[in-house]
Structures are given as structure tokens and as C-alpha cells.
Structure 1
Amino acid sequence: MGTDMDGAIESRSADGRWQMEFDLLDFRPPRDYVAWDCLFGVRGTGDVERPLFPGRGLPDDVSEPVREHAHGDHQHSHTHLTWAEVCAVDWDEPLASRPAWYWTHCSDPEGEHLVRVTPTLREAAGKVYGGGLHLAPPEWPPGAEVHLNGAVYRPVVLTARMLAPPDEGCWAEVWSAMRDLAAERGDEHVRLIVWFG
């Protein structure tokens with residue numbers, strides 16, 4: 001059984017009240033634990049030490065329709081963020097102080113990629129650096145690289161752009177909707193509220 005995400009985009013009217021503008025499910029967000037870890041600190045592997053918008057709870061002044069949907073026996077990890085905060089994100093800032101355990105940078109004939117660490121890669125690293133032990137990228141020596149099946153693998157410190165690119169997929173659509181609303185209402189008057197269950 002997995003975790004699902006729900007939420008809404010709200011805007012604040014001239015009288016100061018928040019109103020629901022979009023149901024997050026209208027954007028058909030996939031079950032993307034990697035992006036959720038990066039953005040909200042939910043369902044992570046430990047590779048992200050500093051998620052962008054973790055565990056802030058529901059705002060006190062949330063609109064009634066959102067409050068009704070967000071409360072229940074199985075909803076958890078509520079958080080929220082304004083469009084101004086999204087605009088302030090440095091998508092290339094490291095999300096951790098060390099290389100990732102479960103991700104690596106791969107250079108191969110097809111280009112540059114972020115790929116998952118496999119047991120085969122850990123075994124190959126162990127043969128080169130670890131006396132036969134299976135080694136994850138943080139256990140490789142500084143500057144290390146592993147050559148395997150025509151590709152070169154290097155440790156990588158993850159960034160938000162790698163895990164939840166702001167200009168691709170569902171999140172590009174969410175950010176676009178928020179941007180458009182903010183053009184009318186102001187950056188601090190548009191927010192995303194999410195929760196999981």
C-alpha cells in the first residue's frame with residue numbers, strides 16, 4: 001500500500017480571506033516519492049537532508065473547502081508554501097551535505113543522467129575501492145569514479161532541480177497556475193497546500 005498526495009491552490013481576496021482556486025488532483029500529480037521527498041520531506045530515503053517546504057501544517061486561515069478535505073483519519077504531513085517562496089528557491093542548491101546513497105551521476109554514450117544506484121554498481125565500486133565490500137557512493141574515496149559497462153559513475157550531491165524540476169511535468173503545471181494567479185493577486189497571496197494519506 002502506498003502514499004497518495006492531495007491538496008489545493010488558494011488565493012487571498014481583497015478582504016483577506018483565502019479561497020480555493022484549484023484542486024491539486026486536477027493536475028494529476030503522479031505518485032512521485034522522489035519529488036515529494038525533495039519538496040515536502042515525505043517518503044524519503046535519507047538522501048535529502050533539507051527538503052524545501054517540510055511539515056508546516058495547515059495554515060490557520062485555510063479556506064473551509066480545503067480544511068474539510070485535509071482533515072481525516074488518514075491525512076498527514078500537511079504543509080503549505082506561497083508563490084513568493086517558490087520564486088525564492090535556488091533549484092541548484094544542494095539538499096544535503098554529502099553525496100546521495102541511492103543516486104549517482106552517470107556519463108554514457110547517451111549523455112549525462114541521474115540514475116539509481118544498483119547492487120551491480122555497489123559491487124563494482126567495492127572491487128575497485130573496498131576490498132570486495134559493496135560500497136554506496138558516499139563510501140567511495142573523494143574524486144572517485146566507477147567505470148561499468150561503458151559508463152562512468154560519480155557520486156552526486158542532489159539538488160531540487162534534479163529531483164523535482166520546476167519546468168517539467170506536473171510541477172511545471174502547478175507552478176504555472178500559481179504564477180498566473182500571482183500576476184493578478186500578488187506573490188504572497190497565492191499558496192499551495194498539500195497533505196498525504
Structure 2
Amino acid sequence: MRKFYFSTDTRGPQLLTEMAEQLKVAVNHLVQMLGVESKDREELSASISRAESESSDLFYALMTHMRSAFVTTLPREDLYRIARSIYECTENVVATADMVRITNSKHLPRQAIEQLEILTRQVDLTVGAMNRLDDFNYLEDYWVQTLRMCKRADRAHRAWIADLSADYKPNTYIRQWDIANYLDAAVSDMRALATHIGVVLVKES
């Protein structure tokens with residue numbers, strides 16, 4: 001097993017892992033929102049917002065850590081970009097949940113479910129990756145798997161938009177268009193994260 005960065009810093013990876021775990025909470029609650037009645041969505045939406053708030057606190061804690069630590073697990077620029085991608089993904093999950101709640105969308109197409117399934121798997125992998133930032137082989141596998149799943153999500157998104165254009169009434173089109181794009185933005189954040197992990201791997205190989 002190849003490893004890199006022999007720093008004894010554990011605080012940086014811990015904070016990134018906790019940010020990824022809050023993202024996982026937000027995504028799991030978003031999935032639950034699609035399976036409950038409108039009256040039960042308020043509590044789930046509030047839980048997603050709390051996860052975003054926790055992620056924000058962790059992000060700024062990481063910034064403070066990077067300024068004060070003599071040695072960090074990864075270069076500070078890399079830690080920042082990774083953390084920023086996780087946080088922006090959380091923000092887009094919050095936006096998706098808000099649109100589902102505000103528009104009272106009860107039935108989303110299969111492409112939406114596919115995108116959510118892919119995002120859930122990507123986030124699960126991200127939690128593992130943040131906990132193993134010193135494991136070159138694991139990160140390489142994470143990078144490849146995440147980018148492959150992004151391609152599947154892109155196809156699902158394009159099919160969703162095409163179906164909206166062809167089959168739905170204007171009001172439905174507008175509501176689902178926003179949900180589709182926020183969800184696509186969350187997947188794009190996972191792509192940005194995986195891409196930067198690939199940059200780290202290239203720099204340290």
C-alpha cells in the first residue's frame with residue numbers, strides 16, 4: 001500500500017471527515033423527504049439545514065487549523081479546495097431540499113431517483129476517502145469511481161431535462177427544472193472534489 005504525507009497531523013483529516021459525514025446526513029434526509037407526506041418534510045428540511053450549519057462551522061474550524069498548524073496532512077491549498085467542494089455540495093443539497101419542500105413536489109421521475117442514488121454512493125465514498133487521505137491506492141480508486149458515477153449522473157440529468165421539455169406542463173417544468181439543476185450541481189461538486197484528489201495524486205506520485 002503506497003502512502004504519502006508522513007505528517008502527524010490528524011486534525012485536518014478529522015475535520016474533513018466530519019464535514020463529509022454532515023453531507024451524508026443531508027443527502028440521506030433529502031432521500032427521506034421524497035418518501036414522506038408534505039407535512040413531514042419541514043422537520044427533515046430543518047435537519048438538512050442544521051447539517052449545513054454544522055458543515056459551515058467545521059469548514060471555518062479547518063481554516064483556523066490550517067493557519068495555526070505548523071505541518072498539515074496535505075498542502076493548505078489542497079485542504080481548502082477539498083473542504084470547499086464538500087461544503088458547496090452540502091449547500092446544493094440544502095437548495096434541492098428547499099425546492100422540493102417549497103414546490104411541494106410529490107413525484108419526481110426515475111432520473112431524479114437515479115441521480116440521488118449516485119450522489120448517495122459518492123458521498124459514502126467521500127467519507128471513507130477523507131478518513132484515508134494518506135492512502136494513495138484508496139484515493140486513486142475513489143477518484144476513478146467517483147468520476148465514473150458522475151458520467152452516469154450526467155446522462156440521467158440530460159434525460160430528465162429532455163423529458164421535462166417534451167412531456168410536462170409549464171408549471172411542472174419550472175419546478176422540476178430547479179430541482180434537477182441543484183441536484184446536478186451537487187454531483188458537479190463531487191466531480192470537482194474527485195478531480196482535485198486526482199491532482200493531489202499526480203503531484204505526489
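Of note:
- Read-out helix-only ellipticity at 222 nm (-39500 (n - 2.57) for each DSSP H run of 4 or more, over all residues; to 500), computed value -29000, structure in 1, 2: 2
- For the set 1, 2, ranking by mean count of other Cβ atoms within 10 Å over residues 146-153 places 2 highest.
- Test item: distance in nm of label points 7 Å out along Cα→Cβ at positions 138 and 186 calculated as 2.5, pick one of 1, 2: 2
- Label whose coordinates, when Rg and Dmax of the Cα atoms in Å is calculated, return 17.8, 58 (choices 1, 2): 2
- Which of 1, 2 leads on mean count of other Cβ atoms within 10 Å over residues 34-41, largest value: 1
FYI, it's all coordinate maths here, none of it is from the lab. Quantities reported herein were computed from a predicted structural model and do not represent experimental measurements. Cβ atoms are built from the backbone, for glycine too; each structure is taken alone.
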